[in-house]
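Nothing in this text is a laboratory measurement; each read-out follows from the coordinates by a stated rule. Fair warning: this is a prediction, and the values are worked out from it, not measured in the lab. Cβ atoms are built from the backbone, for glycine too; each structure is taken alone.
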Structure P
């Protein structure tokens, strides 16, 4: 199957722009750029006029409801969850709802970057307003027909009902009249009560489930166009390398090869949208393109990263982290706490580079013709792709269309548009519609890797074994160093991901960072710097409990101190709080304590364990969501590890779709177990030593937890992210469980036994 090459067209109302400040104030959204107002007047053109009160919603005369999904679906369920919010407030029958995917268009849909676990957080209120506004207009249209007050009319399951007379009208019968009405004012919109929600907070299957299980879903590699050709790129093994000379004579002799082209490298550092450059083989089949690529003869200038070796790099980081660094958070005097301590404990934690390795490697289809480019791609950020393609091809953005397919996994990798730019350039240079293929080897060797890191923590104790000082030093190559050689130290934003927002009630705290030059492409991987920071902190807190001879759960609760909201914005200049005002999303120790107590209860914490069994715990807040994780491990007599159970307690505010939240945490445990037990990218002579799943080990079925239990806190707080928060607490909880079972500490990932 292949999708239509034209965009789905919805008949829409006239949209009027409102100024950004007014819209942000009304919607509670934190975004950049011009946003279109949700409240609009409609211009009908006849009785069959669809009712389209905004760009996300259309009701047709036959009663069908079309909802637009403007975020990218990569297994998170967001293509279901956001439309579900509209449908609930609208009182639509979910069975009569069709969800269509939006193309990349900031002027219509605002921010479409599906990254950072903020889709529901950002759009929960705007989507509710969309549905409620339309519902009220339908109720008013029915009231006008019946000559009764609108207060006597109520939308119920795709109909408007006049309870006193028993009259009913389907939404489709009211669409034309509703389209003639002015939208209610912002202050007049009335939401349904929580007790009236039909879908929000319940479990709903994703809208794509039938297509997925029947094989009819369109992923990036499934797109086909008339006359399409296939391309693959031979890239320099070292990031920043360039072509000195190449010969394509042998490659061109391979059957099916049409052209051999060159994409110039931008060198290193390189802007994130830029492709790595290399030699492109265009052929009439994937097999021909990949096979002929092996016949290319290329002499490379390996560039500035030719000597990058992670063994040497770790030695440098280990040396740095033992000395005082750039202080990024200071409370009290850590020097006095250390010098006056009855005991000082210190430990160093190390994490390697990690690859995203989604099941579907990067790929894209592009067609450049008559000064326009149309793209089909599994992208997390269609607007960035649109701008990047326009820049690379020297086109106006208006002449670039980006269609979003389903993503076969992403984890942050597919927010970068480099592979899409490659496809567009290959199409422009060759004159063909191009399907660009990345092999698994391409994906693993040319990733935007998670940063390797070294963390060193010192803890001071008084004579009563109370913790009096906490000194955390962190060193890792910053993401910004990929694009700017001047960026040599982690940004404050990266350190806010689990380090400087340390919530425990310790009088003397110092958080420090060191320089580390970026030697390869570094990007954001599922939960970003929370991975290394949670591993170090969660492990060290368990070591503190062992030294104090205190139960680890009791230790966490004691160190948290009294229930309070921590004003990090007052103690640290530039505290971002994941892009949200801390007054709106406070840092609540009460909520963190709540998930600790819940997971302890649900996991049976404190129960007697057989020999070789152990429970470990870690609690962590990331992306405004509070998570506590308990891992149960078994180490048999042969030293083999298994994970019978994992328990998560999750406080993510209002839960939109329980299925999706639970699925995210189940998948997050599997993802994290791979990184904790198997993962790791090492560099030698400038390039990764791992090439495929035979050397970059993701979790196999026998590595994964056998049972994963997700316990959701019932809450009226604002909804927060769930895609990334499952990952940070897993590895430290696992390492702590291994200690409980064996008495041995693991301070380096991936974990090795014996």
Structure Q
């Protein structure tokens, strides 16, 4: 053991009061080669490098040598309307895993030894090459040890991004990050809103780290990454400045360590496993997707108003095609979850679809894996809940009865898609009732609500299948589309997801943000979620323009104002999809069609979105071939720029591909904001003025009037010049 390691150990022991604590003493090994990776035990550390950069470690156990723990842990999981609180009760903990032997073959390297503080318990750490990446598997000889922990070093200044859609923090360093797909909650820890929600429904406010789309994966600014193949609940402890503790609640931890020459390369490597999203069909890329409700005549009237204002409209998203119900004592309007057309609400449906199609406007709908008994609704052809109940296709609780899932103020059953017959039944409903009704897209909602106590047809437990459920829900939708031969035409978009969801889903959206500005659950959180998701394979993603969660009674409460709506329109014009949502309380919210001002603003930025169509198509090819996100954190192109690593919450910027730097207005009453541009010449999109940034970059105050959020492109960019020409032709910017 060299002097540096000995000194570090002594310092650590003094600080923690554990002088004399027994530590493992690993054997030392030569440098072991496996594919392009190098693995070695040296200086009491297990280390991983890549032959292309042997000086750049990809992973290394902590210097004390206590790199692996095995615990017997009971999880106490409390479900509050699909928001989960998890308490860990560790009954037995063993942390003296000592590498005493190793074995190398052409296919693998295996390290073995005892866990010295638990008699008879032995571990194995196996490395193999899978798809060009270094896969690792950590196990013990006793399956009772259901909680495996890896402890490895991190730099104090290292910044962590990803973990799926994390909404409150761009950099997750210093956090305990749970990896569990769940209802994100209302407010997500926002002090007032979450407090009020929790008073009504304890736990339903969520936390700053709850997410619909959680992934056991990250990428750091120092080009390090790790991801798990486990579906069980996991937790990444990033609270120590110099250490990461990766916890998996399983008797086997399986993951991979990729290598990338740059940060985009690490995304490319991750998406080898997660899957890559196909380019959207051209029709989806040409204009706005307008969320409307209320029946045939209302939809036709509102669409006509927006069309006549010059709005490029690609599709009408009619989520209430199945009929609407009043919930929360009149504070909300939701849908009847019986997946067939409500012909009373939409008389002349076929004629409406044909009329829209003649004007190159598609119709989109809505579905989720829940079903409700529609006996009280009255107007239905099939009661799908009753059918599923009779066939045994619903997720069951102990005793064999359907597991009731509470949604706002009603209960629903959830289809057991681990049951192959139930999958085929639900796919037939999609093919017959959605595609058969002329829909060329839909929101495939939910997926995060499988109870942990669920009894499933395939014999799996809720603990292993909970995170798999949204992946299988995406796969089911994809199969239905493929079986109809419409993969190149239909778009379905999802909010819930897990590691391999991008392999199946055509599009994601960020879920139910509140109609607020804040970083917890509002506009700022949508930007954060979009950027973190980009590190985790969500290359095609977007948010509801204006947010969704609005809770009002008699017009009083949380609702969307016109300023928030307009600023959200501006930001989303530079994302993958430009789509509105009327929200949970449509009548109380400002809408794209509310008045002449909102109609004009919506039309303007729909035209901006349409002007970027050719460039987005290029980016979608990159997404399909490499997994790159459409909307990108600036460090993906400026990895050494400290400004971007620690952006202030009110000063977030993002890039559309590599060509555009977007600095949206993220606070009310904004008339100017700070903008940072890296070295070089940048052109202001709206005025054509050039800003020259010196070496080291340039932070300055830019005007941000309504209708002109600060947006810049690189001087000499052919893409930028093309977009300007299109906006000049539309009369949006001056010649």
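Some observations on this one:
- Test item: distance in nm of label points 7 Å out along Cα→Cβ at positions 214 and 654 calculated as 2.2, pick one of P, Q: Q
- Entry that produces 77, 48, 41 once Cα extents along the principal axes in Å, for residues 254-621 alone is calculated, selected from P, Q: P
- Distance in nm of label points 7 Å out along Cα→Cβ at positions 150 and 190 derived as 0.9 - corresponding label from P, Q: P
- Origin of the value 20.1, where mean count of other Cβ atoms within 10 Å over residues 590-597 was derived from one of P, Q: P
- Structures P, Q, by distance in nm of label points 7 Å out along Cα→Cβ at positions 230 and 342: label with the highest value: P
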